[in-house]
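Please go over the structures that come below.
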Structure I
Amino acid sequence: MDKIENFTTVRNFLKQGEIVCISNPQLTYFGLKNSSIQAKSDQSRYFLDWVEFEEIFSKEEFYLYEKKKEEAVVDDVKDEEYYSWRHK
């Protein structure tokens, strides 16, 4: 995850539909949903307006969340075995 340099950039990422996160005190993710900021962690889920979000989190270190890309791993041996079966 890449560190975001300032809070203005955090706001811009949210407006672009990106997800940002903080890790202090616990890992919390933030995303824009309609006109509110949705916050999610293992222990809680809540919505904030822009003013509340800035008042509470403007001093935090934010990181841009990057979804893990799942690469399809094809086992050629299993694939060949599967297609060699004759269905009756």
Structure II
Amino acid sequence: MTEQEKINAEVQMKLALQDAKFNAFVDEMREFKNEMRDRDNQRAEDIREIRQELKDMGKHVRNLAITSMAAVGGMFVAVGAMVATVIYSILKS
């Protein structure tokens, strides 16, 4: 085997090794990209769930506010009825 053939064989071996390393790197990058896509999808799903929970919480808060207003209105009616009863009893005696 001549010197040039030895050099060619060595270069081809190094080139094959570099190709294998590059292919392994490309495969790792594909896996990484897929993992990032899965994470993004999971994050988007989490955000959708949080938004839905906030909508539900908003409905709950609205219902509590309406209930509170009705309770305050009822208290005004009760106080008004008591005042009217006291005034009526004062005027009757």
Next on the checklist: Starting from the value 42, 14, 12: which structure in I, II was semi-axes √(5λ) of the Cα gyration tensor in Å calculated from?
Outcome noted: I
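Comparing I, II, where is distance in nm of label points 7 Å out along Cα→Cβ at positions 43 and 59 highest? If you can, show how the numbers build up before the last one.
Details: I: 2.0; II: 2.9.
Going through I, II one by one, distance in nm of label points 7 Å out along Cα→Cβ at positions 43 and 59 peaks for structure II.
Taking distance in nm of label points 7 Å out along Cα→Cβ at positions 19 and 75 from the coordinates of each of I, II, which one would give 8.4? Display every interim value, and only then the final one.
On the way: I: 2.9; II: 8.4.
Among I, II, the structure yielding 8.4 for distance in nm of label points 7 Å out along Cα→Cβ at positions 19 and 75 is II.
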Checklist entry - If helix-only ellipticity at 222 nm (-39500 (n - 2.57) for each DSSP H run of 4 or more, over all residues; to 500) is computed to be -8000, which of I, II is the source? => result I
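Quick note: the coordinates plus some simple rules give every number you see, no bench work behind them. Being a predicted model, the structure only gives us computed values, none of them experimental. Cβ atoms are built from the backbone, for glycine too; each structure is taken alone.
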